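The structures come next, written out as structure tokens.
Readers should treat all values here as calculations from the given coordinates under stated rules, not as data from a laboratory. This one's a predicted model, so the numbers in the text were calculated from it and none came from an experiment. Cβ atoms are built from the backbone, for glycine too; each structure is taken alone.
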Structure P
Amino acid sequence: MKVWTLPNAITIFRIVIIPVFVIMLVYSKYSSALFFFVLAGLSDLFDGLLARIKGQGSELGAFLDPLADKLLLLTSLIIFTIYGWIPIWFTIVLMSRDLIVVIGWGLVSILYRRTSVRPSFVGKAAIASQIILVAYVLLELNMPTLPAVGAPTFILVALLTAVSGLQYIYRELSNAGQK
């Protein structure tokens, strides 16, 4: 299976534009930051679709795609927290879930020689809700007349994220030792 495919190149492009996204935020170029965030989102959609249509799925792509998503989301969360656009507790919850899942994956990989964690519907819904929230905060920065994200929205996204983390833990412990 080929490693250097167009879908993988698009995913790598998504990783490469993260620093540009950060620079736009730091220099208060919010419309440009929104553009790069949307571009990253569209490239995420396009690389997956292209990989399926052209049969160019690869282990590298399966690793890089969620990594690119996480890098963009975590970078956004950190910057948004530093600037006070989202609450710190929210960022801690989301980052803690990711840290627990990564540590758990590492342990399962070492102990049971399983190297993949299948995404769940709840996990995908959690990521989607996080992306939508980040996009909305970016929209708020560009359109100050929009209503601000309220505490109930942050709580809902945090709960969905926590539940997805618990689901991963439960599922992996339930499957411990199975190949």
Structure Q
Amino acid sequence: MGSDFYLIGNILAPFGEDGSVKITSYSDFPERFFSMKFAFIDFFGQKKKINISNVKRYKNSIVIKFENFNNEVEGSFLIGKDIFVDSENLFVLPENTYFIHDLIGSKVFQGEILLGNIKDVFSAPANDVYIIQDVNGEEILIPAVAEYIVSFDKENKVMKLKQGVDFIGEYED
């Protein structure tokens, strides 16, 4: 089993009397919960594998029944805890789509010029945006759209951007 864990959700509230809990999904693919057989929950700094016996949708929420949590009191013990998967159970992404943890720390080049490293990614209404920290500690915001990206090498953490686009222009608030 891989030793890396990836956050995919958080347990919000008990749901019903059988120990089920309502969760919030941090995954771009919330449908993943419906095929999961187990998840990892953090208990006092240790990730514990907990089997899942049932998953259902209730209105706009996802409700999970974890094995051995059989009443509302036991389910309440899980409130506020994060839900993880290990590296062997990450969702398989479509081609040219990456997890944020794959992108963070990557060097970003435009031609031969190093713009900086990806510090974070945030979601905007139209598309995600890469936050790149340059060598001076300044931030450069680049839309995460295919038209601007020439290539991304996940193993070497190197992104190459299209030349001729001014990403470093001055912006006013």
Structure R
Amino acid sequence: MAHIGLFYGTDTGNTERIAKQIKTLLEEHGNTVDMLEIYKKTKEDMAPYELLVLGMPTWYDGELQGDWEEFIPEMEQIDFTGKKVAFFGLGDQYGYASYFVDALQIFAEIVEKKGGTLIGLWPVEGYEHDYSKAQRGDKFLGLALDVDNQEELSDDRINKWVGQVLAEAEIKKTTAV
């Protein structure tokens, strides 16, 4: 069991909805999850957690959600050594096929540069985007979701990804009492 920090930024509520779903699944395995909107957070807010789950949408032509964009200076000051970090991102693989979930790449690079370990990389199979900065080979740098065009696949993807994150974080999955 772990104490997990789940941070998200949202404008439309979709990322928050997914964050709540992920929180519920993590807690079903006996973990304690603090779910925090990134708005007005500081680097100190991430410090207590060995496992961080970070969720963000990518807007338009690869633009960051506003609260995450404002958090970049804080993020660049965090020492992620010893921390495992999993990302989930929302995007539109058809309308913005050349920028699908690009935001993940920006923050994943900061985490790696500052000593963190990325977990929860997700296969690109089953998506129809043209390009993504968040893609390394045949994997995204985290769970990629398109709730506009593939909503019917989201629940299954989230369930599998949460199990994968728990396994990679070496957290035993248990049934909540």
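Calculating distance in nm of label points 7 Å out along Cα→Cβ at positions 79 and 111 for structures P, Q, R picks out Q as the one with the greatest value. For the read-out helix-only ellipticity at 222 nm (-39500 (n - 2.57) for each DSSP H run of 4 or more, over all residues; to 500), a value of -26500 was computed from one structure; give its label from P, Q, R. It traces back to P. From which structure (P, Q, R) was semi-axes √(5λ) of the Cα gyration tensor in Å, for residues 47-126 alone calculated, if the value obtained is 26, 19, 10? Source structure for this number: P. Assuming 11.6 is mean count of other Cβ atoms within 10 Å over residues 87-94 as calculated from a single structure, say which of P, Q, R it is. Label of the source structure: Q.
Which of P, Q, R yields 30, 11, 7 for semi-axes √(5λ) of the Cα gyration tensor in Å, for residues 95-142 alone, as computed? Derived from the structure labelled P. Cα Rg over 2.2 N^0.38 Å computed as 1.27: which structure among P, Q, R? This figure was derived from Q.
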